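Quick note: the coordinates plus some simple rules give every number you see, no bench work behind them. On a predicted model such as this, the values are computed, not experimentally measured, just so you know. Cβ atoms are built from the backbone, for glycine too; each structure is taken alone.
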Structure 1
Amino acid sequence: MGREVELKLEVPPSAIDEVTNLPWLREISDGPVKCEKLVTVYLYTAKSKLQEHGLALRVRHHTGKNRLQTLSG
């Protein structure tokens, strides 16, 4: 199974190339750094049972037909 490390950075589009070439970012990656546009949908129950327990269910849409569903808390 693959390993996902989520690092959220908010940068203007003009800075994306510069960010992906940061030395410290390259050091912590175990392969080439890639930029990928993702669409994430968070799912909530009618009675907010997941939220009550500090959980969030999401489906992340990758390029093509691949989907990744995660439950985090």
Structure 2
Amino acid sequence: MSENLLRRITVNRRIIVGKPVIKGTRLTVEYILNLLAHGTTEAEILDEYKGLTHEDIRACLLFAAQSLQSTFVER
């Protein structure tokens, strides 16, 4: 299931300088995460971006989580 979700995210240096985006869009994972972090609901995002699905948003969250798996931040 995780692999299916992650297939929704693509990285291509010719699209938004290689930032991870939702496949078929120019919406970056970073942008979607920022919307969520600032209180935009999933329903609001889906309403604003008609082509997106619930799975696209879950894929962004999973991509971010996996990207941070081996990251250690010292405070």
Structure 3
Amino acid sequence: MERLFAKRTLREFWITPPDSEQYLKTWFDTSMNSNWKTPNDVKETYANASILKENRIIFNIKGNAYRLVAKFNFDK
């Protein structure tokens, strides 16, 4: 799976609410080290993730204090 996550985007966000930094770093590291091929693979790692249309997934960050929406291309 090709990786296109930009840590810079996450870093720009966590400057404002610094309490999100460690949670976003953990999410980033987990996603970069995972080999998700389907939305169900993501759900095995993040049971509370919400699967949306068009391969978009909502991740609850810091106990749902923040929400991260990511779009995946599972076909590649």
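As an exercise: relative contact order in percent (Cα under 8 Å, 6 or more apart), calculated from one structure in 1, 2, 3, equals 25. Which structure is it?
On the way: 1: 19; 2: 30; 3: 25.
This figure was derived from 3.
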Report task. State the single structure among 1, 2, 3 that was used to calculate distance in nm of label points 7 Å out along Cα→Cβ at positions 9 and 25, giving 0.2. Result -> 1
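helix-only ellipticity at 222 nm (-39500 (n - 2.57) for each DSSP H run of 4 or more, over all residues; to 500) was computed and gave -13500; which structure, 1, 2, 3, did it come from? Each step should come with its number before you reach the end.
On the way: 1: -4000; 2: -13500; 3: -10000.
The value was obtained from structure 2.
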